[in-house]
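Bear in mind that the values in this text are calculations on the coordinates, not laboratory data. In this text, all values refer to a predicted model and were calculated from it rather than measured experimentally. Cβ atoms are built from the backbone, for glycine too; each structure is taken alone.
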Structure 1
Amino acid sequence: MDKNTIESIVDRYRLVYDLHTHTPYSHGKGTVEDNTREAFNKGLMYLAISDHGPGHLFYGVDREDFVNMRNDIEKMNVKYPKMKVYMSVEANTIKSPPYLDVRPEEFEEFDFVIAGYHFGVWDGNMIRNWLWNKGIKIGEKSLKRSNTEMIINCLRNNNIAILTHPGDKGPFDLEEIAKVCVETDTLMEINTWHGHLTEEELKLVAQNPDVKFIISSDAHTPNRVGDFKEGVRRAIRAGVDLSRIVNIKEVEE
């Protein structure tokens, strides 16, 4: 499909909601209100503030700030009554139970929890995956198995709404992970910042007809809130039926 045809399809769609955005509570630049204002101006129905999980060594949200985040978000729900702002967290997957850096008793703090693999957590093959990304592929088979088990255990033992940027930062068996995402009713993210799922990864996991996708901006600055078109382009190039992406809608003429 040529570029002009792809763009004509992309232009027919709009983003309904963006559930993966960051603020200074972790690694973002814009405040909760900055992100909310941007989402409102772009006509989104829903927005989620989903700062990095507390186990991240560098960017994790302080657990003591959960209440401050909730207060900020509820103020936005009063100020912008025509849209809904949710409180989430982008938790970090780890290898040991509960396979996540958000504790089971903390889930009630959030409207929902999203999760993905990141560098910056000790119990997550951090050094091995960092070396793999630098081209040192020794032990790749065992690393892939370990990474995949970590994600699967996280999904099966926690209520995860979205698996963020699957395939990023290490080797993973995405076919097996996709099966478990179906089993646990977890959306697989097409992230417009990280580039995962990639076009090739989308082709692979979309072979499972029951997998559902969501596009996220992963915005760390307010101007990127609601960024979605590259995700649609990637899906089109991969041959993914756009009806499988839950948060885009065809514009009525």
Structure 2
Amino acid sequence: MIRTIWFYLSFVTATFVISVATLVVGAFAPAGRACGFLAALWSRCAVVLSGIRLEADLAAVPAQGPVVFIVNHQSQFDIPISTLLLRDHYPAFVAKKTLFNIPFVGWAFRVGKHIPIDRKNSRSAMRSMDRAAEVAKAGRSIVIFPEGTRQLDTSKLGEFKTGGIILALKTGLPVVPVVMVGTGEILPKGHITLKRRHRVLVRALPPMDASSYTLKDRNRFRDDLHTTMNAAYQELRACRTNQTS
């Protein structure tokens, strides 16, 4: 419990300071290189203060050019971890609208030109998807959590929603699946107590050519993507279990 209290006090302080700095910098250059640096700094604070030990294989991530990152979702730490590991691309996140209403950090998200989505309102959600597609076509990478929400069952990937798949197809960009194992055990959905130090394994899979699918093929693309990512997830999960046993 003491470790959890120390984490929250330290991280809230870091979040406040970095968010204010982002608001100041963003007033002159929103979503610019400085904002990207501050976002990565905030993410590193989250990882270091929580005691997460990251082991990442990102060799498959293209060195240049915008892409669509498809990432599985199990924890509040998925956003800072993704931000830190993918910092060279400084991607825009498609994230739930409520995150953008949090004082300071939500405001910093808006300055960073991330895209809020209201999944309870289908029309609003589709407008957010169209906006994200425009951002991607303009040259910025996008991060999508296709499961839509954090998953409680960490034995497998959750069902992929169609909205994120449609967005990936609309951009016409390469789709890079990113699989993370271990985040769901650190701060599970519905819990506030930080778990003990954890290893988190991350692997980027080879880009998938979304141009070979049409919008009519969205269900097939969703299923192909899920099959590929879940197989990699199970492999990483087994590897992590063997190393800790």
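In terms of mean count of other Cβ atoms within 10 Å over residues 47-54, which of structures 1, 2 is highest?
On the way: 1: 26.9; 2: 16.4.
Comparing 1, 2 by mean count of other Cβ atoms within 10 Å over residues 47-54, the maximum is at 1.
Ranked by distance in nm of label points 7 Å out along Cα→Cβ at positions 167 and 183, which of 1, 2 sits at the highest value?
Values: 1: 2.1; 2: 1.4.
If we compare distance in nm of label points 7 Å out along Cα→Cβ at positions 167 and 183 over 1, 2, the biggest value is for 1.
Out of 1, 2, which has the highest value for mean count of other Cβ atoms within 10 Å over residues 87-94?
On the way: 1: 26.8; 2: 20.5.
Structure 1 gives the largest value of mean count of other Cβ atoms within 10 Å over residues 87-94 among 1, 2.
One of 1, 2 was used to calculate mean count of other Cβ atoms within 10 Å over residues 15-22, giving 17.8; which? Please list the in-between numbers first.
Working: 1: 24.8; 2: 17.8.
Among 1, 2, the structure yielding 17.8 for mean count of other Cβ atoms within 10 Å over residues 15-22 is 2.
Looking at structures 1, 2, which one was helix-only ellipticity at 222 nm (-39500 (n - 2.57) for each DSSP H run of 4 or more, over all residues; to 500) calculated from, given that it came out as -15000?
Details: 1: -10000; 2: -15000.
Of the structures listed, the value fits 2.
Tell me which structure, out of 1, 2, gives 25 once relative contact order in percent (Cα under 8 Å, 6 or more apart) is calculated.
Only one of 1, 2 returns 25 for relative contact order in percent (Cα under 8 Å, 6 or more apart), namely 2.
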